[in-house]
Structure 1
Amino acid sequence: MSLNLNIYQTLAAAIVVYYIGVLLRVKISVLRKYCIPAPVVGGILFAIMNCILYTQGIWKYEQDTIMQNICMMLFFTSVGYTASISLIKR
């Protein structure tokens, strides 16, 4: 099965992956304790799932990369918002 996503579907998939990361971060206290950002949690989960499905020949995932630079900038900005001076001192 081949999955080709256009720009809108890619953005929607990124939002879904982000909110899955938020949900997992709320449910799993270790992720909050070590300040693992929600985009990282969701992204790693998606990467693992994609790797398994692709290597087993179940699906081939392709996405539109027009929004890649903007989404990467938003990701790194969101990671920066989770930092605080008191947390860095600890």
Structure 2
Amino acid sequence: MTPRFEMGFLGITPGAQEAIPMEEVQEALHRHVTGDWGDVCKEDAQQNEWALKNEARLLSSYKSKDGEAFWIITEADRSSTTILLPSEY
């Protein structure tokens, strides 16, 4: 699928880097940039769709194969995207 937005600089927190295998991070990044928001609720998915058109922050939520939850957040100006654990927010 075609990317729907620019991700900017990519960063990953130490906790996420330790807990999530890199191949799963890469798969989630692909899902995020193509508009598959993962495990967010319907309202958050709708907010992301609105954010694409209105230059607001994007948030996706995924789980690793081991069940570890992690988020991907792209800033409103699309200058950066961060992979992090919810506990690191």
Structure 3
Amino acid sequence: VSTSDLYQLSNYGLSIGEGKINPIILYPTMWEVPDQVIRVNISVLENKQQIIVRGVNLMELERLIESGRYEGIVGFAHGMLRDTM
């Protein structure tokens, strides 16, 4: 993750969400990977921003799509977006 990406996401989270939104960076994986949390401290602001780096298990997503399980796909999407607020 580049410094400029972190800067842009932290500014988004602080300006749009007033520090109550935790931006998420999604990246493709082939297996389950634990989330990583990057804490951004901007000295002039009282709010601290956290950015979540989360893997998207493409094998699991493919399995859900091929099975046609709508509820499973929706649950998968909700899981990717958890902890944003």
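Computed from the coordinates by the stated procedures, all read-outs in this text should not be read as laboratory data. Please read these numbers as outputs of a predicted model, since none were measured by experiment. Cβ atoms are built from the backbone, for glycine too; each structure is taken alone.
Given -10500 as the derived value for helix-only ellipticity at 222 nm (-39500 (n - 2.57) for each DSSP H run of 4 or more, over all residues; to 500), which of the supplied structures 1, 2, 3 does it correspond to? It traces back to 2. Suppose you compute distance in nm of label points 7 Å out along Cα→Cβ at positions 31 and 55 for every structure in 1, 2, 3: which one lands on 3.0? Only one of 1, 2, 3 returns 3.0 for distance in nm of label points 7 Å out along Cα→Cβ at positions 31 and 55, namely 2.
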